[in-house]
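Please treat every number below as a calculation from the coordinates, not as lab data. Computed from a prediction, not measured in an experiment: that's the story for all the values here. Cβ atoms are built from the backbone, for glycine too; each structure is taken alone.
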Structure I
Amino acid sequence: MALFSGDDLLCIRGERVVFAALHFAVDAGGALLLTGANGSGKSSLLRLMAGLLAPANGRIAWDGEDTGEDPERHKARMHYVGHLDPIKPVLTVAENLRFWAVLKTGNGAAAGGALEAFGIAHLAGVPGRYLSAGQKRRLNLARLETSPAALWLLDEPTAGLDAEAVAGLRNAIARQRSVGGMVVLSTHAEMALDGAEVLDLGDFSAATQMTPAAEETP
């Protein structure tokens with residue numbers, strides 16, 4: 001049995017079925033790449049995995065237990081990095097990172113090393129409002145290094161990153177997996193990760209699963 005898994009998941013946003021009958025499984029040290037066209041449900045699936053949305057049907061489990069039964073426990077075991085980079089403009093880069101670290105662990109001591117890992121230590125004293133989009137993304141991803149978490153959920157983490165920053169992210173993911181951590185990430189770009197599984201959400205869209213007869217119905 002996989003450590004982190006989803007079974008027969010149905011996602012509905014508004015009145016639209018985003019995906020149906022979706023299954024996934026990730027084990028310790030594993031990586032899962034989510035692919036598919038815009039609107040196929042990559043971000044929605046990550047939000048389901050994070051407990052920010054509830055599936056309309058199906059179950060997400062951690063070591064066999066439904067993650068919805070103890071959402072705070074599930075939140076404590078993961079880092080979720082979404083599309084938006086919630087940088088506080090009046091705080092410096094270092095202050096932003098310490099703020100996030102204290103929220104997660106009560107301790108901001110790891111902030112310096114995290115800035116080094118993502119190549120922005122030289123920006124430590126710069127207020128957030130002066131950062132470029134790529135620098136904000138690096139700062140947001142640096143949260144991953146401030147505290148251990150068994151599960152990383154990353155929504156388009158390479159957006160706005162240059163080649164150096166992508167390499168830094170790939171190294172961080174390798175470190176996470178080397179100690180048994182798991183990574184699930186969505187991407188439109190090439191993101192080669194050794195031994196990663198690929199889940200194409202286009203295979204689970206409502207249109208894909210319609211029968212020929214249903215497709216012909218006006």
Structure II
Amino acid sequence: MITLCLDSCSGPGSIAIAHDGQTLAESMLAAPAKRQNGWLLPELERLLISCSLTLDRIDLFACTVGPGAFTGIRTGVATVQGLALALEKPCIGLSTLALLAAALPHAAHPVCPLLDARKSEVYAGLYRCGDLPTPLVEERAAAPSPWLEQLNGPTIFTGDGALRYRELITATLGKNALFAPPGHAVPHAGHGILLAEQAFRTGQTLAPEQLLPRYLRLSEAELSRQQKI
């Protein structure tokens with residue numbers, strides 16, 4: 001099976017292509033979410049050529065559906081929807097936080113991926129990581145302090161939110177605050193390949209029209225509209 005996975009929910013965007021779980025090619029570009037719609041398709045074409053593949057050879061399309069930048073989420077979902085619909089192939093929607101946790105398989109302690117959500121909040125999750133990450137709590141948007149105060153025992157933090165709030169995390173958890181290397185702070189599409197293939201094996205595929213963004217809080221436009229109402 002050939003799987004395509006892309007992440008555009010965070011600042012850097014990434015694309016990975018794999019055959020039966022083995023990565024054939026992966027690319028990442030540090031670009032704001034609003035610029036990713038001009039990068040994804042040309043870079044995907046380049047990766048396909050480098051692997052001597054055409055789009056119709058892709059069996060499974062996967063992308064992160066949130067949390068993250070609203071523009072980036074929509075860009076990735078729309079791209080995968082369009083490709084999968086045209087080729088009549090199944091889709092998988094992945095959590096951006098799960099991709100971060102997947103970079104730390106067989107971690108000795110729970111993994112807490114944090115994404116900087118701006119407005120003094122983080123997108124937060126907590127996972128037990130074996131071969132693949134298993135969620136321990138529901139992901140949410142939260143102020144850092146209340147989220148950290150509910151954590152017990154040694155916890156491994158990762159993500160750009162962990163970098164931004166490292167001092168607060170250390171002050172709150174003390175010696176129980178452990179940190180993944182900085183290179184793990186950005187989601188990689190390659191880490192989504194195994195998640196997508198596991199979802200495929202367990203019958204969690206979606207038709208393209210069922211692939212939807214997953215927002216953990218309202219966008220600025222929605223907040224503005226509610227205030228006006």
**OP:** For structures I, II, calculate relative contact order in percent (Cα under 8 Å, 6 or more apart) and state which one comes out highest.
**Re:** I
Original post:
Out of I, II, which one gives 2.0 for distance in nm of label points 7 Å out along Cα→Cβ at positions 13 and 93 as computed from the coordinates?
Top reply: II
Original post:
Who wins on mean count of other Cβ atoms within 10 Å over residues 77-84 among I, II, i.e. which is largest?
Top reply: II
Original post:
From which structure (I, II) was distance in nm of label points 7 Å out along Cα→Cβ at positions 69 and 141 calculated, if the value obtained is 3.6?
Top reply: I
Original post:
If distance in nm of label points 7 Å out along Cα→Cβ at positions 29 and 117 is computed to be 1.9, which of I, II is the source?
Top reply: I
